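**Q** The next part holds the structures, each set out as structure tokens.
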Structure I
Amino acid sequence: MTLGWDRCGRASTLKTMYTLHIEHPITDFDTWKEAFAGFAPMRLSAGVRSHKVLRPIDDPRYVSIDLDFDTAAGAEAFLQILRARVWSSPAASPALAGDPITRILVTEEAAAA
């Protein structure tokens, strides 16, 4: 755990999380979303704590995904699974329209409005 501060200036704890950030073009969101949903058990067994799917407001054929993990090693291991088992197979990633751009990020600060 790392030490942080809440909105009132009091000490609080912030659990360090690691996010596998993925973005890539797609051919069709509904097709992509169905394939993404089909991998929910894989995400759960790989230790994904939460996920977020985002889309640009001006590009319906692009998607960003944030997958949160407890460790950087967990995020890296899942990235390797995606590369080997998902993105390398057109059947497993039917709406993928380009090479994914990925980064593993660490939470430095988090707050609610």
Structure II
Amino acid sequence: MGKATQSQIAMLYLKAFSEKDLASLETMFAENVILTDWDGQMIGRENVLAFNQTLFSQLGNIRIELDKIAMGHNTVIVEIKVILDNKVVIPVIDVIDFDQDNKIREIRAYKR
């Protein structure tokens, strides 16, 4: 099997996030990754992972349902539902940008 496409990496990112798999997330992130969401902005792999670790420790079960996916030049956009403990549904759009090595260099998450 060849190298994963950016859309496949985006799907693996969503899977790792829903499974709270920091080790897998770490391998997908560029060193200078930027995460921006409705709560703020984190810059750098270690800061993004620390933010995710804190978030994961505060949340129970996370399930992600994919509604739509679109690909552009070094960008994947996903419309998803983040479902917490099978109760709370948060509709989200993630814009995921990739660097030349197909590492995630930026994630912009918006509530929809």
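Only the coordinates and a few stated rules stand behind these numbers; no lab work does. Just so you know, these numbers come straight off a predicted model, no measurement behind them. Cβ atoms are built from the backbone, for glycine too; each structure is taken alone.
**Q** Looking at mean projected area of the Cα convex hull in nm², point out which structure of I, II has the largest value.
**A** Values: I: 8.0; II: 6.9.
The structure with the largest value is I.
**Q** Looking at structures I, II, which one was distance in nm of label points 7 Å out along Cα→Cβ at positions 35 and 67 calculated from, given that it came out as 2.2?
**A** Details: I: 1.4; II: 2.2.
Attributed to the structure labelled II.
**Q** Moving on to the next point. If helix-only ellipticity at 222 nm (-39500 (n - 2.57) for each DSSP H run of 4 or more, over all residues; to 500) comes out at -9500 when worked out from the coordinates, which of I, II was used?
**A** Considering all the candidates, the number was obtained from II.
**Q** Comparing relative contact order in percent (Cα under 8 Å, 6 or more apart) across structures I, II, which is largest?
**A** When relative contact order in percent (Cα under 8 Å, 6 or more apart) is calculated for I, II, structure I comes out on top.
**Q** From which structure (I, II) was distance in nm of label points 7 Å out along Cα→Cβ at positions 19 and 51 calculated, if the value obtained is 1.6?
**A** I
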